[in-house]
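Q: Multiple structures follow.
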Structure I
Amino acid sequence: MKSLTCPNKHRPPSGKGGAIIRHGFYATRWGKRRRYQCQTCGKTFSSTNGTPYYRLQHRRATFDEVASHSVEGLNKSAIARVKRIAWNTVRWLERAAVWCRRFSDRKINRLAAVELQADEIKAIVAGKKQSVWVFAVIDVWSRLWPSTVVGKRSY
């Protein structure tokens, strides 16, 4: 509980630490989840606030499995069929992508790359009537992809 902070943007008054206390439970289909209360502002929040799991109506493991299936190359229809969830529920992939981008922006800000490799891939769309290029850069030693751009091939 020491790592929890209030999601509301406020400064605790001088002399007070802005303690977070337990404030009961709320029910989900998979059981009870804990709520917390900020002693400074008095507002309550859940432990998943500020995470990709916030307001998730399914188990966290299901969310993680959907994301891992996507990484393995399954499309949305196949994921919905395998996990037996509605096709519209697989919109979690967009949520996961947003959180991955946020993590990447925070953690990869001073990359000391020794050797970078750039490559391009042509993808044919709409029955050979249109083509899209995917440009990717990878760090050779860490296998990190610092940049990927999708667009037209031009200078």
Structure II
Amino acid sequence: MAYEITFRPAEMGDEELILGFIRGLAEYERMSGEVVATPGLLREQLFDKGAAKVVFALCDGVEAGFALYFYNFSTFLGRAGIYLEDLYVLPEYRGRGLGLGLIKYLARECSRLSLGRLEWSCLDWNRPSIDFYLALGAKPQDEWTAYRVTGEALERLAEG
């Protein structure tokens, strides 16, 4: 069966829709308890401050997937890149090419803007996604370890 797949950037007023995708992803990643985002916070960060961007994948006119991304910078390449923070397709729409379409959308953005790379992280237990990314030609960065400071530790660091 052929599906019409289109893409559209998020706009102000899409905050509830974005939050729904975030919650779906958090449930899939077994992290539902960590979601503290609100529509108001998303509006402020995404639309007022421009901290990140969202693009939706539509299947037959219905928002069925999303990608949230932001620009980073590679000092070695001397160019900006895109960091894909989240990619999620609703379960009932999987297998229709929406995930691939979202990745290609971001790759075209990299090309259009002469960016140096497209990168993301993936949970090490998420074999379906790992296999998908490897099939795209993505290479795991095993020599790097991600570090994070949040919550009280971040506050202490900021105060010290």
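FYI, it's all coordinate maths here, none of it is from the lab. Please read all numbers here as calculations on a predicted model, not as lab measurements. Cβ atoms are built from the backbone, for glycine too; each structure is taken alone.
Q: Of the structures labelled I, II, which one yields 0.10 when FRET efficiency 1/(1 + (r/R0)^6) of positions 39 and 87 (r between Cβ atoms, R0 = 30 Å, to 0.05) is computed from its coordinates?
A: Structure I accounts for this read-out.
Q: One of I, II was used to compute FRET efficiency 1/(1 + (r/R0)^6) of positions 7 and 127 (r between Cβ atoms, R0 = 30 Å, to 0.05), and the result was 0.05. Which label is that?
A: I
Q: Of the structures labelled I, II, one was used to calculate Cα Rg over 2.2 N^0.38 Å, giving 1.09. Name it.
A: II
Q: Work out the source of -9500 here, i.e. which of I, II gives that when helix-only ellipticity at 222 nm (-39500 (n - 2.57) for each DSSP H run of 4 or more, over all residues; to 500) is computed.
A: Value -9500 for helix-only ellipticity at 222 nm (-39500 (n - 2.57) for each DSSP H run of 4 or more, over all residues; to 500) corresponds to II out of I, II.
Q: Comparing FRET efficiency 1/(1 + (r/R0)^6) of positions 95 and 135 (r between Cβ atoms, R0 = 25 Å, to 0.05) across structures I, II, which is largest?
A: II
Q: Something else about it: Thinking only about relative contact order in percent (Cα under 8 Å, 6 or more apart), which of I, II has the largest value?
A: II
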